[in-house]
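Readers should treat all values here as calculations from the given coordinates under stated rules, not as data from a laboratory. All values reported here derive from a predicted model rather than from experimental measurement. Cβ atoms are built from the backbone, for glycine too; each structure is taken alone.
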Structure P
Amino acid sequence: MKNLNIIYMHTHDSGRYWSPYGYALPTPNIMELAKEGTLFRHCYCAAPTCSPSRAGLLTGINPHSNGMQGLASRGWSLNNYENHLVSYLNKNDYYTVLCGIQHEAPDYRMIGYREIAGSQEFSMDDTEASMEEWDYSNTRTACSFLKNYSGKDKPFFLSMGWFNTHREYPKADNDINPNYLAPPLPLYDCKVNRKDMADYHESVRVVDNCVGMLMDALQQSGAADNTLIIMTTDHGIAFPKMKCTLYDTGIGVGLIMKFPDNPMRGKANDALVSQIDLFPTICDMIESEKPEWLEGVSLLPLLEGKTEKVREHIFSEVTYHAAYEPKRCIRTERYKLIRHFDYHNNIVPANIDECTSKDFLIDNGFLQKVRVREYLFDLWLDSYERDNLIGNPEYSSVYNDLSVKLENWMKETKDPLMFCGSRVPKPKGARVNKLTCMNPRFLDFED
């Protein structure tokens, strides 16, 4: 499909909390997109933190290999921005446009977009505009681009990034009643957590409204029949036991792909896939040679209905978020092994976004919990990852197999955790919270 336009729509911190995944959320436009495209039920991010996840998706390289082991806003960057999808598409004669948020470079100009549309930087300290107004404004700018794009001889790539559903959420409107909502599954059902989730509902409604605006503009532009639409997010939602964890609630992400003449239109796909698979998929869909650095696999055989699986396992990782918390996991269709590599067994509070759900846990003794070094889960029998099977003799062969595969992957990809000694070094000048810091916004940084 040469000259195929591409729209890459991405949110902050949504996990799979959209209505096509079975949640009673106000996202009718995302549901319509799912019905018109292919919904991936088992897509996982390369890392459950913002910059590493996006860097993995947009380079097709795992974060510990591409250099983005922490947040771009705190001092990390890619080893080579020539590996970025935008650089690749520029060389393939695409007109590349950024509208809204990006999180894979400390300065968006490092990426090389041909056009910057709207505003790229939103500060929570900005008293002049709200997060939702910022997203709506950028969406209107993107809509204008679609309607007025004149380079018909050159396909476009539009990155549309929304700040929602990042915290802090807009306050829930009166029609979202927390009395009749359920908090995310790892959390206790109480008034505090229901109200927190109600505000997420309001935030995801902003995203859905923006999706509707963009899809209407695409239809009006006349380019809808020659455009690949990818909608995804970076990682799990910003609640405790979700974002920045290697549970499925942290690494599981929504993924919808819509494109012309899709033989799997309106289907749900259960294959195990990773976001690092999107880059090679795009290469195949635009009929362009894959760069040699890619570590993912193409999803095109799944989208064409030619196979039921393209990989046996996925990997995900955390090294730095607000604080240092190195861990890795391997997940197959049935099993998952999580391994921690740091030098303590405590909860790292700075790596949990500030929210009333976090306050509820801390007030009731959460930080006194001791974390174990490894977790093994049989996801077919224990999909909520409650029963740690480490030491269970019935699963010894599973543990040994996953351990070997995880260690081999770390060696083959030159994971610094295997070679750096006691700790992965941070870049010069990078900001890292102390392990005892309660709030990532506190200026309580390591030396």
Structure Q
Amino acid sequence: MFLSVFDMFKVGVGPSSSHTMGPMVAAARFLDKMRASPFHFHGLRASLHGSLAFTGVGHATDRATILGLAGFEPASYDAAKAEAALKQIEETHQIEAPGIGTLAFDPKKDLIFDYGPSLPGHANGMILKATDAQGDVIMEETYYSIGGGFVLTAGEMAEAGGAKAKARADVPYPFETASEMLEMAARSGLAIAQMKLANELKFRSKAEIDKGIARLWEVMNNCITRGMQTDGILPGGLKVRRRAKGIHEALMAERGLNMTAPHTINDWMSLYAMAVNEENAAGGQVVTAPTNGAAGVLPATIRYWLDHVPGASTAQVGEFLLTAAAIGGLCKHNASISGAECGCQAEVGSAAAMSAAGLCAVMGGTPMQVENAAEIALEHHLGMTCDPVNGLVQVPCIERNGLGAIKAVSAASLALRGDGVHLVSLDACIETLRQTGHDMHEKYKETSLGGLAVNVPNC
């Protein structure tokens, strides 16, 4: 299966790619299915299962599902229009579905949080139903939000586990493991980003790729800037105070002072990441990298490189993102990028690996050094749980992205000090991520039933 750079990095809305963007995408797909049907529909129903139920309110899954059924999509999300639509649906108990018409929907009755066992395909499951005038279900589909904004129907999920998954993508460099990636790089003499670009060119022109990558960085960078300019209290009830603006002002005031300690550079990395994740927690526009919960690590690493490393140039951002996408694709294909499936090691761990690889590449690293950088970063996130307090993507998520960026930069630096030869391969690390996620207790996988979520007061 080919995973494009534009699959790994998608413009969307916070606070969660799996719990906000995914359900919105699933609802949009259900509307498409309804539009293609000859039936006349009267109403809609939805049920959320597994992690979508347990942390759905904190992740705005209910809002996202309703808005998706009303025609909203992550890439074109308009917050003001969304609020107006939600208010109207709440008052009228009706949804105006584009291309379908007025449909009965009472948010209090027709959207169910099912706290029973998860659906069989994935921890993030949802069932959407359309009814006739008598209230009988005449169309139904089960969707799984598998992380990073990716959505599969139950049928597609079953196919993905079968022969279809074994078919290699029809691209020039169809590497499915890191070892294959390194072998192809050695044979071709190409960098990882160059191989990834050759694969992308099977589906898009160079101009389209360049334009798309420039747009991704523009959204990422704008997100950092907004986060550093905005203060206040984050929504959700924990009363978490936004800190990026204050940290930025303090760091700017310290610039040029002899008293500034060398380790202050870590504060800059954390600042950039926290700015993104505060925006994400507030429901702002972010880019999955590879998820919303881990959206700050990669932009922070790029911004650190551009602002603080001599010789850095925005002309190489494409090389950074293509390299990172290659590594993220390996993590997703061979393990997971979903916190509900494998814990935060799959989200921030994968993000750190992607970021370390990208940084190593633009700083002149060989393919072997790039693979080493990714492995170091991922290895030291293994076992990390996903236990968001009160089901919100705030604690420990915001600071965790900052630490993920610091680890990514350290991993790239260590890899560049070596020749790429190392003991633990990236493939072994990714397989360990998969196994650890499989063995991890469900309460540590984005349910808010364990860890910090039960040991930190929610009010």
Structure R
Amino acid sequence: MRKTEDIFNFKETSDECIKCGKCIPVCTVHQINPDEVTSPRGFIDLLGAYQDGNLELDKNAKDIFESCFLCTNCVEVCPNSLPTDMIIEEVRKDLADKFGIAWFKKVFFTLLRHRWLMDVMMKLGYTFKTCGFKQDTKKGGMIPRFPMPIIKSGRFLPSLSKTSFLNKYPEDISHGGKRRVAIFIGCLANYNYTEIGDSLIDILEELGIDAFIPKEQLCCSAPAYFTGDFYTVETLSKKNIEYFESFIDDVEAIIIPEATCSAMIKHDWEVFFTNQGLQDWAYRANQLNKKIFMATEWLEQNTDLKGKLAKKGKTISETITYHDACHAKKVQGIYKEPRELLSQNYNIKEMSDSDRCCGFGGVTMQTEKYHLAELAGMPKAKMIEETGAKIVSAECSACRMQIGNSLHQAKVDVVFKNPVELIADALK
């Protein structure tokens, strides 16, 4: 599990790298592009040279530093726990300052900063989606009918819901009034995979726990952070912190059914503010962390959900397999909790390497470097197929989007479901 780091110094990190090579076999990009330059120790060496004034941040350097998936595999095996992913996030800010951010990313990040505008655009997208996409209702996705800018032909994308999760429910949902938790839903679960939120509401109802749905919550800012748009990160994180502080004393916890959002809020906000020298905001982010949890983490540790599921027995015949999202296991140390809950009702067949990064990698990887994401996803689709399971699960919609596409490209007939969906199905 990751610890918060102090302000980074590229040269110090480079000097601390002993070049042992333990990071090489586990590096996601090195597995598909075996080049020393785009390896963790290669990234670190180049950043040391950059700080020494011996490397210019030119287009070639930009291409190199944008090739990292930020999977944190290297950090996990590094004997010195060097924060390779974090220093790359920092240098991407310098690259964004020098070269700017692509127009489509600017549009996307603008939408993330303004919920009402995102609502309008998603509603328009839902209304006209059949004009440009074929629907796959079984797997909850859509495929472009013709080539589109940035989107490769034949790619499997998440479908849009008619009504977002935040607009579907009232702010307060009573289930007995004795306990109360808030839900931070995440953008993909809010607009695309709304069944995740529906299932979480059903679980809380079964447990008799009131649900508070904060209507003014904004994006966690992870897409902007991984891209180097620190203006958007600071704007969104500050607004969210101020909003969370207004109700945090009135709830037991803020539960998040998304690994990336949870890691960003619980870990990266504090790191971001620390690195920017904004210690007061880092402290405020840290204080909130005491009540912020991934959904399965909190449900397994703080409720009798496991007992309720155990009483049902293994009544569900489908075998499932579980993928460990990088931001769940490596960043937050969460992997046992979802399995503890799911194993009460499902047979879990572990894949050969559940830790292997699925290859999502962020906005840049999914657009300008999609060829790398596609290559990284192929081994994951293969190992899922080899389990014989008909359902793959992970508590991360970014993984869902990437793995869903990888399975589609490999023609593997497996459905992806968030663990809270499977748990809600078992309770029914």
Given 52, 36, 25 for Cα extents along the principal axes in Å, for residues 157-292 alone, calculated: source structure among P, Q, R: P
Ranking P, Q, R by mean count of other Cβ atoms within 10 Å over residues 45-52, the structure that comes out highest: P
Value 21.0, calculated as mean count of other Cβ atoms within 10 Å over residues 229-236, assigned to which of P, Q, R: R
Highest-scoring label, criterion being Cα Rg over 2.2 N^0.38 Å, for residues 285-388 alone, among P, Q, R: P
